[in-house]
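These are the structures, in C-alpha cells.
Read-outs throughout are calculated quantities, based only on the coordinates presented, and are distinct from any laboratory measurement. Being a predicted model, the structure only gives us computed values, none of them experimental.
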Structure 1
Amino acid sequence: MKAKDTKIWIAHLAVLAALGVLLAVLPAYHATNLARILTLAVFATGYNLAFGYTGLLSLGHALFFAAGVYGAALPVTYWGLSPLPAIALGCLAGGGLATLVGLLALRTAGVSFMIVTLMFAQAGYLTLLYFGQITGGDEGLVMPDATALIPGLSPDTARAVIAFTLFAIALLVSLIVIRSRLGRVMVAMRENEERSRMLGYNPFTVKLSALVLSGLFAGAAGAGYALLFGYAGASFATIQYSILPMLYVLMGGAGTTLGPLLGTAAMFYLVDGAARITTATLLVVGVALVLLILFAPKGILGTLRERGARWIP
C-alpha cells in the first residue's frame, strides 16, 4: 500500500473512531442528534457517488430514500419483522427502484435527466398518498416498538450503535468504490464523457452502476431513519428530500468522501442554531449558501483540497 493510501485510510478510520467516542460520551440528546446526522450522512454519501463523482444531478433521490423508509417500515408494522432484517429490505428497495429509474432516466442527460428523476419521485409520492390506508399517507406510520433494535441495549444506545454502523459501512464502501477502477471511470465520465466513450467505456453502464449504488445507500439511510426514529411518512418522498442531500454534498464538498458527513453536520447545526434565534430559518440557510458559493464554491473540503490538501479523496 502506498504512503498516500495509508494516510487516507488512517484519516478515515480516525474520523470513525472520533465519532464512536462522541456517541459514547455525549449526553442522550446530543448523541441522538449525532445519530440522526450519521443516518442522513449515509443518504448524502450515496448522493455524492452519483452527483459528486459521476456528475448525475438527480432530483429524484427522495424516491429511493422513501423506498428505504417503507421497505423497512411496512414489514415491521404489518408482519412483525425484526428491525435489523428490515434495514436490509429497505436497502434493497432503494437499490431496486434506482435500477428501474436508471434504466429509463439515463436515456436522457443534463436538465432532462433532472426533470425525469423529479417526475419519478413525484409519482412515488402520489402513489404513497393513493395507498394511504397502508402507508399512512401524510400522517404516516408510527412504530412504537422500533426502538427495541438490539436486545439488551437501551433504545438510545442501540440507536447510536446502528447509526454508527450504517455510516461506517457507507463511508468505507464509498472509499473503496471511488479508489477502485469503477470509481476512476466514474470520475472520467464526470469530466469528459465522450473521451471516456472513445477509450471503450460504456457511459450508460457506468452511470447505471453509480445510480444503483447511490440508491442502495439512500435505501439504507431511509430504512435506518424510519426504524431508529420510529416514523415513516409520505413526506419523505417530497422534493425536500431530494434537495437536502444535494445541499449536504455541496456544503461539505462534492467529490470528497468526508464531504457529505461534514456538510450534513454543518447544515443540521446551522438550521438548529438559526431556529433558536429567529423564525426566518430559511433566510439564514440561504445567506450561508450564498456565502459558500462566493468563497468556497467547491464546498468546505473541496476548497481545502484545491488549496493544498491534495490527498483528500
Structure 2
Amino acid sequence: MTNRDKYANLFIVVSYPVLIIIIAALSWGPGFLDWTDVAIFAVMYLWSGFGVTVGYHRLLTHGSFETKPWLRYTFAIAGSMGVQGAVIHWVADHRKHHAFSDKEGDPHSPYTEEGGALKGLWHAHVGWLWQYHATSDYKRYARDLYEDKTMLRIHKLFPVLLLLTFAIPFALGLLFTGTLNGGLTALFWGGLVRVTLQQHATWAVNSACHFFGKQRFATDDHATNVWWVAIPSLGEGWHHNHHTFPRSAEHGLKKGEIDASAALIRLLEKTGLAWNVVRIAPERQEAKLLSNQAPKAA
C-alpha cells in the first residue's frame, strides 16, 4: 500500500469528525452550543458507546465476562442506541468477522475487495454496510442470543430504540434549558453528532485498524493497534491485541494502552456486577510475541 493511499484513507476516516470539532469550536455560545449540550453529548456518548464496546462486543459477542441478566439486557439496549444495528445482527456479523478475518467471507475486510487499496478501505469503513451488514446467518453465528426470548425482543425493538436515542437528548435539552432551542441543540449535538462520531470510531476499527498501526503478536490476519482510534472507540482500537486474544476483557494489554471499556469492566467486577472476567496471563502474552516466534522456513 502506497503512502498516498494511506493518507487518503486517513482523510476519509477522520475528516468528518475533525470537521465537527471545528464547527463546535466556532459555534460555542448559548445559541448553538453550550455546556448543557456538551454534558448531554458526553452522557449519551458513554451510554451508547459502552453499550457497543462492553455490551455488544466484549460481553455478548465474546463472553469476556459474566453479569446479571438485567445488566446484560441493559447493555443490549444501550448498544442498540449506538445506531450500529440490532443486537443479534451486530453480534452475528462480528463473530463471522472473526471466523474469516481478512479472508473471503469476512463482512468488512479491506483485503477481500478487488480494485485496489482505496476501494478496499472504503469497503471496510462504510461500503460493507450496503452489501453485507446484517446478512450473517444469526441462527448460526448468534444462536445463543436468538434463543434468548428477552434478547430477541430487544433485537426486534431496535426501531423504537433508534427513535429513543434521539428523543432522549432532545428531552434532556428541554428539561435543563426550558427552551425549544435548548432541546434542538441537544438533539443536534447529543443525537446526530454523537451518533456520527461514534459510528466513525467503530468503522475506523474495521478500516484503519487493518492498515495503520503496529503488530507485536504472531497472528494470521492484518489487525493492528492504532492509538488514535482507541481513544474515541473507548479501547477498541487495540484491535491487534483483541484479534490475538478475542475473549480478553481487556484490549489494552500493556501500560499506556488506554482502554476505557476495560476500566468499566474492572469497576463492575469490584462492585460484584461482573465475574469470571477473562484476562490474559503475562506468560501467555509473552509466548505470542513476534520476537519469540521461530523464523519461517525459506
Structure 3
Amino acid sequence: MRKHKGVSYAKWGYIFIIPFFVVYILFTLVPQLTTFYNAFFENYRSGLKQIGPNYVGFDNFIKLFTPDKSGSIGMIKYFGNTVILWVLGAVPQVAVALLLAVFFTSYRLNIKGQQFFKTVIYMPNLIMAAAFSMLFFTLFSPIGPINQIILSSGWADKAVDFLGMRVSVRLLISLMNFLMWFGNTTILLMAGIQGIDQCLFEAADIDGANSLQVFFRVTLPLLAPILVYTVITAMIGGLQMFDVPQVLTNGKGTPDRTSFTMVMYLNNYLGTSKNYGMAGAISVVLFIISASLSLVVYKTLSRPYKN
C-alpha cells in the first residue's frame, strides 16, 4: 500500500514571513548598526572638506554632555523639552481615548454607528503633520484669525504673540499631537475592549457591579496588554517628535529653544556639516532612553495585572 507523504504547513508560515525579515534587515537593522558604528567616529564636512572618518571612541558622547558657554547641556535641555511636550500631549490623548473607547463599546449604552464614529475620530490622523502645523501657524500668527477675533472683540489692545511665548507654543504643539493621534489610540483601545468576552460584563452586571467597578475590575485588567502597547508607542513617538515643532517654529524651537526637541537637535548635525558622528551619538542615546523608558512603563503598567 502506497503511503502519501504528509504536507508540512509549518514551512509555508516561514516562507510567508521571509519578506518581512528581508525588509527589516535591509531597511532597519543595517541602518541601526551603521548608526552605532558612526557614533564612535569623527565624520563630518567643514565647508568643502571632508573630515574623517576617524575613530574617536566615546568623544562624541562626551561632547553631548559637555556644558556650553552658558553652562547648559544641550542634550539634557532638549530631552527635558521633549518630555514636557510629550506629557502635555500624550496624557490627555490616552485618557480621552480610553474614555471614548469605553463609551463607544459600552454594552449598556449599546451605541449605534460605531463605524461612523471610528471614521470621524480617525480623520485628523490622515492630515500630514506639516500641513497641521502650517494651519496652526496661520491661525495663531499675529495677523491670523485668532488674533483678529481677539482684537475685534476688544479682549486685547494688541495682537497676542502666541508663537513667541513658551507656554503657548508648547501647548499648541501638544494640542496638535493630541488631535492627530487620539483617534488612532481610541480605535486600538476599542478593538481591545471588543476582544474581551462579553460574558464577563454580563456576569459583573448580574452581580450588581456599577460602571466604575466594571471598568476597574474587568475592563482595565483585561485591556492592560493593549493599553501598555499604546502608551509605549505613544512615548516612543513623543521622544521622536520632530515635524510639528520643526514647522511651527521654523526649526528654531522658539522661544529660546524651549520647544527644541531631541530629533531637531539631531537634525542640526545632519544639515550642512553632515556630522554623522554626533548624529549617530545622539541616535544611540535616544535609543537607550527609549528602550529604558519602555521597559519602565511596561513593568509599571503590567505589574498590577499580573498573577
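Things to note:
- Read-out log10 I(q)/I(0) by the Debye sum over Cα atoms at q = 0.21, 0.24 Å⁻¹, for residues 81-128 alone, computed value -0.71, -0.85, structure in 1, 2, 3: 2
- Source structure of the calculated read-out (helix-only ellipticity at 222 nm (-39500 (n - 2.57) for each DSSP H run of 4 or more, over all residues; to 500), -16000) within 1, 2, 3: 2.
- Of the structures 1, 2, 3, the one that 20 was derived from, the read-out being relative contact order in percent (Cα under 8 Å, 6 or more apart): 2
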